[in-house]
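Take a look at the structures listed below.
Derivation of every value follows stated rules applied to the coordinates shown; laboratory data play no part. None of the values given here were measured: they were computed from a predicted structure. Cβ atoms are built from the backbone, for glycine too; each structure is taken alone.
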Structure P
Amino acid sequence: MGCITTNLVRIALRSSVSNYDGSDRLAERFSEAGLPYPNLSREELVGGSADSPLYGSLAELLQNLQPQLERMRIITAETVAMDEFESRLRDAVIETRSQIYGPAQVCAWARL
């Protein structure tokens, strides 16, 4: 269920955010700006315990993206019961002894 949620979020963002892949193009952007190749780092929250805040964060993000996914005819309001989604996601992750991932944060910097 965690992978499905992540995929739905990616699909919705790719279709509606013009620079969705911006973090994948940081070296290119630095080069275009005449800057040296950047130092890059990436951080990502990972959770799986019963009290992880990621369940609520992912459920809220998916709820905010639901209208976009409905316009794309990927889901309907009946397909995903948002009022129960957070608890179902938590139950699925705990039952499968799995983990979920929050959004990645990518940083880039260069010395001049």
Structure Q
Amino acid sequence: MRLGVRVAVRAPGRVVRRVAVRGLRVRRSGRARSLEVTVENLGDLIETKVVDVVLSARGRVDRAHAETREVLPRTRAILTTRYVGQLRGRVTARVEVDGIARRSFTLWL
């Protein structure tokens, strides 16, 4: 059996909240595509963020929502989402964290 205890600690100094998008990768299995977003927490707090991937190609726009996870301070996490939409070929992917565009990538779906 595993037991966890949460402890609240107060320390002097400024609170730093900063999340960076480090990469976006496509994994293929049949017709389904899996998008892996690498997110890094550069701050002092445990972050729980909503990550969306907005895909656009040839005038069409589609959106994929990544799972929500807690990211510990000064660590990286890989958030995955399945994409089964119609877009194929060269696609521009814009990664948004809590509705704010963080980084753009060019992918092949």
Structure R
Amino acid sequence: MKLESLRGKDLARVFKKGTEIQGRFFKLIYYRGERGLRLTVVVKKKIGKAVVRNKLKRRVKEVFRKSFLNGRRSFDIIVLLNEKSSEATFNELRDDILKCIERMK
């Protein structure tokens, strides 16, 4: 399953009308969509060099891809990673994301 990114008006709509959930390593903003799972991951340049930021984005996208495999849920999601996320292991990040996904239902 390929994840589609949010752009333009859709991104603004999620920021304006979306519901926020705070995790240990990120803030998740979601809005019920109509076109499957669309995900945007935002990482500040403060967090590290491009290699670190891209690694974090890949990890987050992989967790969402695996947890939304059934395709029955339609959400537009923005994940804003914080500074602590660069020190988190994949398992810590995965567990935190899965807890937040459970709260979305």
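To test your reading of the models, identify which of P, Q, R gives 44 for relative contact order in percent (Cα under 8 Å, 6 or more apart) when calculated.
That value comes from structure P.
Which of P, Q, R yields 12.9, 36 for Rg and Dmax of the Cα atoms in Å, as computed?
R
Have a look at P, Q, R and say which one yields -13500 for helix-only ellipticity at 222 nm (-39500 (n - 2.57) for each DSSP H run of 4 or more, over all residues; to 500), as calculated.
Checking each candidate, the match is R.
Determine which structure produced the value 36, 20, 19 for Cα extents along the principal axes in Å, for residues 23-78 alone, calculated from the coordinates; the candidates are P, Q, R.
Label of the originating structure: R.
Looking just at distance in nm of label points 7 Å out along Cα→Cβ at positions 7 and 31, which of the labels P, Q, R belongs to the structure with the highest value?
Q
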